[in-house]
1. I, II: which one has mean count of other Cβ atoms within 10 Å over residues 4-11, as calculated, at 25.0?
2. Have a look at I, II and say which one yields -17000 for helix-only ellipticity at 222 nm (-39500 (n - 2.57) for each DSSP H run of 4 or more, over all residues; to 500), as calculated.
3. One of I, II was used to calculate P(r) over Cα pairs in 10 Å bins from 0, in percent, giving 10, 38, 35, 14, 3; which?
4. Of structures I, II, which gives 26 when relative contact order in percent (Cα under 8 Å, 6 or more apart) is computed from the coordinates?
5. Just checking, which of I, II has the largest value of Cα Rg over 2.2 N^0.38 Å, for residues 68-107 alone?
6. With FRET efficiency 1/(1 + (r/R0)^6) of positions 28 and 164 (r between Cβ atoms, R0 = 35 Å, to 0.05) coming out at 1.00, pick the structure among I, II it was computed from.
7. Figure out for me which of the structures I, II the number 0.45 belongs to, where FRET efficiency 1/(1 + (r/R0)^6) of positions 52 and 76 (r between Cβ atoms, R0 = 25 Å, to 0.05) was derived from the coordinates.
Structure I
Amino acid sequence: MNEKRLALAARRGFRRWQAFCDESLPPDASPRDLSDAVLGKLIQPGDEIQGIIYEFVKEVKGLESGKEFHQLTSPEKMEVMDAGLFLVDQLRFEAMHRLGWVKELPTLKVPLAKLVARFPDEYGKLKHSTPELAPDHPLYPRYRETFEGDRGGFVRKLVPGVLEAFGAGKRGK
């Protein structure tokens, strides 16, 4: 029964994504399942994308879909923002993975709705996790020289490059 509810919530949440991206998504779509075009749009910064992500999170979490973000309670806002930021991270890591920049992360194969629904209990502990840089990436020697605790920041500094690569429709290193 929970799976059916989650699928219905995902369908509702994907409505705005589908209108924005002009592609339909199955309720069990994971970051891995998104087309390059959809992924390229959803990883870009901006208020419109943020609204689309937040609306998806609100639907999956069962928060009142008629409410605008600013109408939510403070705890609800924090819940939506935390899960939304985590989701954007996963999408950006998937884009990096497709470019061959980072190693695989297990969360990239998890349905987006499950990532959100189980965020506080299961996936919340992974919100600061980043994938390892791929050994064949040109910056890998510098990555290996970086203090292990700072490697996540090293990978996150690659985000502008992945935004550019996917925003321009380019693929490759």
Structure II
Amino acid sequence: MPGTFFGVQLALDLPVGHDLRDKLSTLVGESRAATSMIAQRTCWTRAAMLMNSALPSAQLGTWDLIRDNAENEYEEWASGVEAMAEWPLADFGDDGRYVLLTLIILVEYGSNAALTLGNACDIAERDWHRRGTYRRLVAVPPTLNLTGVLGSGLYLAPRPDQAGFSHAVLTGEGFEYLDPVQG
């Protein structure tokens, strides 16, 4: 069955020990254990609230909506962020204080969830990377009709006990897709 992909990734300036970093890490673990629709909606609601509260610390970000045949995109985002868990500490750079928070969702093409995502992502290009746009986008997952959801994931890299990414790493090779968050 063809799917529609939605993903948001934010580089958050949250040094080790920041309480929001620990809360996000806890939520990532809870999201993996959420198997019922009620538990998933609860996790997405908490994720939206925590991501919203983290937005002032967002320095870089990206988001995407692919409306049809997007299963490969979902897998690429998932495998890419999962691979970061295996990176040696040196790959995060010196004096890193940034974490990458990633939310991905794959829904049935043409479902109510796909229509909701399409409407939420109907944003003028000049506003794609504004803080208000990210605020709007992170609020969408809890509103989705879960019967159309084929897969989802919430990721935080690196682990909260690791220093984090340096700004130089996140603005260098391999992360060219991240744009400055405006406003």
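1. II
2. I
3. It was calculated from structure I.
4. Answer for the origin of the read-out: I.
5. Between I, II, the highest calculated value is found for I.
6. II
7. It was calculated from structure II.
Taken together, the values in this text are just the output of simple stated rules run on the coordinates, not laboratory data. As the structure is a prediction and not an experimental result, all values here were calculated from the model. Cβ atoms are built from the backbone, for glycine too; each structure is taken alone.
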